[in-house]
1. For FRET efficiency 1/(1 + (r/R0)^6) of positions 82 and 218 (r between Cβ atoms, R0 = 41 Å, to 0.05), which structure out of P, Q has the highest calculated value?
2. Which one of P, Q has relative contact order in percent (Cα under 8 Å, 6 or more apart), as calculated from the coordinates, equal to 42?
3. Assign the value 54, calculated as percent of Cα pairs over 28 Å apart, to the correct structure from P, Q.
4. Out of P, Q, which one gives 3.7 for mean projected area of the Cα convex hull in nm², for residues 202-241 alone as computed from the coordinates?
5. So mean projected area of the Cα convex hull in nm², for residues 154-281 alone, computed for just one structure, reads 7.9; which one of P, Q is that?
Structure P
Amino acid sequence: MEIAIGLSILTAFLWAVTNILDKLIVSRYLLDIKLLYIPLSLINVFAGAIVLAFFWQPLETPHYFLAILSGIALIIMGYLYFLAAKIEDISRVAPLFAIVPITTAMLGAIFLGEIFSVKIYISMGLIVFGSMLIMFRGNLPRLFRSRAFGLMILSSVVVSFNAIITKYLLDFYSFWVVFGVTTVITGVIGIGIFMKWWRKLVEEVHQRGYKGIWITLSSEAISIGATIIYTLAVSLWYVSLVSSIITLQYAFVFIFSVILYRFRPGLLGEEVSKKIAIQKVIALLLIISGIFLIV
């Protein structure tokens, strides 16, 4: 369990780094999300193929179908997330992924038989409430009317389905095989959907330079590393509890946002007043309390 907790915390840190980079990309460099998915898809195919070159194992036919569903889920999840990040502060968008432990716990109970104590479910409630508080701006109706809120709720539900599929496949194959196959499939599906905008991407790069591409590739490389670590953690522990520990990601996002606001206030366009900072600190304490109840 201790190893899985450590891996989950490391995953949270790395995904927080990608959250910051993603906000920078969609707000300054690749403004059209469709263009962003071209380099993302290519690097997924490349990374997955390297892994499978060393750990290839054929899947049973029904499992290939599940891997395809996983790839589709990842693309939908990512696309909705990038749209939300484009229209809202990343420190308010990323915490909405905290609904993932709840939806994952529900699906895990149905499909995997993962049933926990009342204390665990209370801790998950604290995590979600804290995450909602980070997003809250003092106007509850405005929160629920927010387009970013709707996008992230849907994205969170989709990523929960992917987590359940991943955990199920890990009962039959090593985490390297599961990661490699799902990553290649995700990249291939992305190429099939978005490659027709290649010329537009080239035009965008000519206008804005290659910096956005390099940041995109760096962000995806970090995300792939985090996904490998996450997959390993899930193979060692309950997927619902791993998802809960990873909510520390939002604490890291908040810390990074404050640091950038202090030294580069215009870089992300984040709103970090004293009142907002206090509100987010309280929210993070709720999230951390929920995590401590779990472990």
Structure Q
Amino acid sequence: MRHLLLLCLYGLIQSVYAQSDAAALAKEANDSLRTKNFAAALALINRSIDLDNSVSESYYIRASIKAHMEDRKGAHKDLDKVLKAHPEHYGAWVNRGNLYASEGRFDEAFAAFDKAEALDSSHPAVFLNRGIAFYKMKHYDAALLYYSKAISLNPDDLMAYHFRAECHNYAGNPDLAMTDLENIIRLDSNDWAAKTNLGFCYITKERYQDAAVIYQMLYSKNSSNPYILSNYGYVKHMLGQTEQGLEMINKSLFMMPGNAYAYKYLALIFVAQNDKAKACEAIEKGLKLGYTAAYGQELLTLKQTHCP
């Protein structure tokens, strides 16, 4: 009897240690997820689940990791486990909606978001992700409405400002995009993406001197970022430093040959130089890389005008 009691006690101690270790591993996995180290996060959460497979939150974390790694089927399976155990798990419904939206299953996405909102209408996540889904559908007015709702619930949410600024740009409202980007920089002066995009807005508004100030600062900190190089290169051209600008744009394309927008810059420069052959070559390359689907009709218009 004494041996049986000791064995039971030993088993209980092992179980407690296993649960403690599983919780620690899950926390490490979540930290790795936040830093976008997805492979490490997946290895950690798998070890956590091996130690204790009764914790729904571990499956929720793993579903998020799998979604980031494009394993949508695996993410759905893990969310099934979470929602079976906890049908009122707000985050699981939001993430299920995101998965459906990423698969183009928008009716199912909005149904999942409806369930999340019914659980908690004061949390910004569901509104932000509704906005993202509408943006994917190119319903910009609806996207802006939900981004704004998310921001009203959390005025310090940098991600929501980023998404709304991008949407304003695509909707043809660069002034409103600039306001959002300036808000981001006010909240986080080290947000290089906001500064890069603000510089781009200055380009669209033909404020090249303002763009040059931003891109010079960004370039001094990161001279190998292809987006900074291509945008700054075009600004250089517009400020009369065309050779240096071309060098920067070509360097950006060497680093990122699939950047269709950089070919638009080249086309505009060659048109300005009256070099139709090079302009048409750049236009064709940009079109083959999907410029029209991603950015609009500008290259097609240039082709019709300069490449009969």
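1. On the way: P: 1.00; Q: 0.50.
Going through P, Q one by one, FRET efficiency 1/(1 + (r/R0)^6) of positions 82 and 218 (r between Cβ atoms, R0 = 41 Å, to 0.05) is largest in P.
2. On the way: P: 42; Q: 6.
The value was obtained from structure P.
3. Working: P: 35; Q: 54.
Derived from Q, not from the others.
4. Values: P: 3.7; Q: 2.4.
The value was obtained from structure P.
5. Derived from the structure labelled Q.
Any read-out appearing in this document is the output of simple, stated calculations on the displayed coordinates, not a laboratory observation. Everything numeric here is computed off the predicted structure, so don't read it as measured data. Cβ atoms are built from the backbone, for glycine too; each structure is taken alone.
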